[in-house]
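Before anything else, here is the set of structures, which you'll find just below.
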Structure I
Amino acid sequence: MGQIYQVHLSKFFCGLIFNSSVNIEDIYKLLEEKFNNKIDIKSEIIDFSFTQYYNPEMGDNLKRQWISFETLLSPDRLSSIKIETNNLEASISENKNRIINIDPGYITPANVILASTKDFSHRIYLSDGIYAEVTTMYKKGGFIKLPWTYPDYICPAATSFILQARQCLLKK
C-alpha cells in the first residue's frame, strides 16, 4: 500500500484578460484583499490576440497578464478560489458582460494547473462544479505544450512569468 504524504504548498496565480475600461491597479487591490495575499510577480501586459472567444462579451483590443501571490497555498483551495474569482468577475461586470476574465491556477515544480468550470476529456472534477487541468508540464528546463494547452500559455510573456514564479516557489 502506498503511503499518504502531506501535500506540498503551491504558487497560486491568476491569468487576467481584460478590456480597456479596466483599471488594472484596482483589480490588483481587489484580488489582494479577496485572498488576503500580496501580489509578488506580475508579467508584462500584452495584447490578447490568441483567440476571439472573449470579444463578443468583453470587446476588442483585449489585454493579457499573469500575476502570482506571495503566500503559498494548498492546492485543495483551487475550487473555492475559482468560485471567488467568478463572483468577482460578475460583481464588476458592466451591463451583465464581463470586463475581465480571472482564471486562477497554481504552479508546482512539475506543472501548471488551471481551474475551469467546463468539463472536458482531459479535465478532472474537483468539487462544487470546478474542474482542473494540467496546462503545461516542466521538462528539461522549461514548460512544454500539451495537446490542449492554450496558445497564450506558451507565449514568451507567459513562459517567462511561469519560470519566474516557479523559481520563487522553489526558493520557499
Structure II
Amino acid sequence: MSRIGKKPIALPAGVKYKVEGNTVLVEGPKGKVSALVAEGITLETRDGHLHVNRADDKYAAYHGLTRALVFNAVEGVTKGWTKELDIVGIGYRAELKGKGTVVFTLGYSHPIEFPLPTGIEVAIDPKQTHLTITGIDRQKVGQVAADMRSLRKPDPYKNKGVRYSDEKLKKKAGKTGSK
C-alpha cells in the first residue's frame, strides 16, 4: 500500500471538488485548479477529509501520484504556492514592465523580456535583485521559476547568476598558477 496514497487530504471550508472523467476540478477561495486522476483511482469524502482509493494493486504506481496532485491542487486554491529567486552579480537586475512582463538585465548585450503566463504573479523587491513568484498551480509556478533561472544559471566560479533563494552552491577554486 502506498504510504502517501493512504494519507487523507484535509478539505478546508470553502473548497469543493468535482470529478469529470480522468480530471478533478478543485475550486476554492483563490480560484480553480484541475488535476489528473489516474485510471482505477477514486476520490471520496469522509468526515471532512478527502480519501484517495485504488481499485486494485494493479494501480499502485498511480495511487501516491494522484494523491499528491490532488493535494497540490487543494493547497493551491487555499494558500497558493510561492518560489523565490535571487539575482547575484554587479549590474544584474530585474524589473516589471507593465503587468505581464519581467525584464532581466543579466550581463548580456541586450535585456531579456520574460512574458508571464496567466495565473502567475511576480513581485520584485526595491533593490531589483529578489523575485517572488506566486500562483495557485504548483507546476506552473515551479516551471516559471526554472525558466527564469535558466536565463543565467549560477556560475560555479563566481556564483553570479539567477538562483533559488534556498539553493546552496559549491564554489569551485579557479586556476592555480604553475611553479
Ranked on distance in nm of label points 7 Å out along Cα→Cβ at positions 8 and 160, which label among I, II comes first with the largest value?
II
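Ranked on distance in nm of label points 7 Å out along Cα→Cβ at positions 40 and 104, which label among I, II comes first with the largest value? If you can, show how the numbers build up before the last one.
Details: I: 1.7; II: 4.1.
Structure II gives the largest value of distance in nm of label points 7 Å out along Cα→Cβ at positions 40 and 104 among I, II.
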Candidates I, II; Cα Rg over 2.2 N^0.38 Å computed = 1.01; producing structure is I
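To which of I, II does the computed value 24 (relative contact order in percent (Cα under 8 Å, 6 or more apart)) belong?
Working: I: 24; II: 18.
For relative contact order in percent (Cα under 8 Å, 6 or more apart), the value 24 is produced by structure I.
Taking -8000 as the value of helix-only ellipticity at 222 nm (-39500 (n - 2.57) for each DSSP H run of 4 or more, over all residues; to 500) derived from one of the structures shown (I, II), identify that structure. Before the final figure, lay out each step's value.
Details: I: -8000; II: -6000.
Derived from I, not from the others.
Compute distance in nm of label points 7 Å out along Cα→Cβ at positions 56 and 88 for each of I, II and report the one that scores greatest. Walk me through the intermediate numbers first.
On the way: I: 2.7; II: 5.3.
Result for distance in nm of label points 7 Å out along Cα→Cβ at positions 56 and 88 over I, II: largest is II.
Assign the value 1.26, calculated as Cα Rg over 2.2 N^0.38 Å, for residues 16-79 alone, to the correct structure from I, II. Show your work: numbers first, answer last.
Details: I: 1.26; II: 1.07.
Matching structure: I.
Each value in this text was obtained by applying a stated rule to the coordinates, not by laboratory testing. Owing to the predicted nature of the structure, the values given are computational and were not obtained by experimental measurement. Cβ atoms are built from the backbone, for glycine too; each structure is taken alone.
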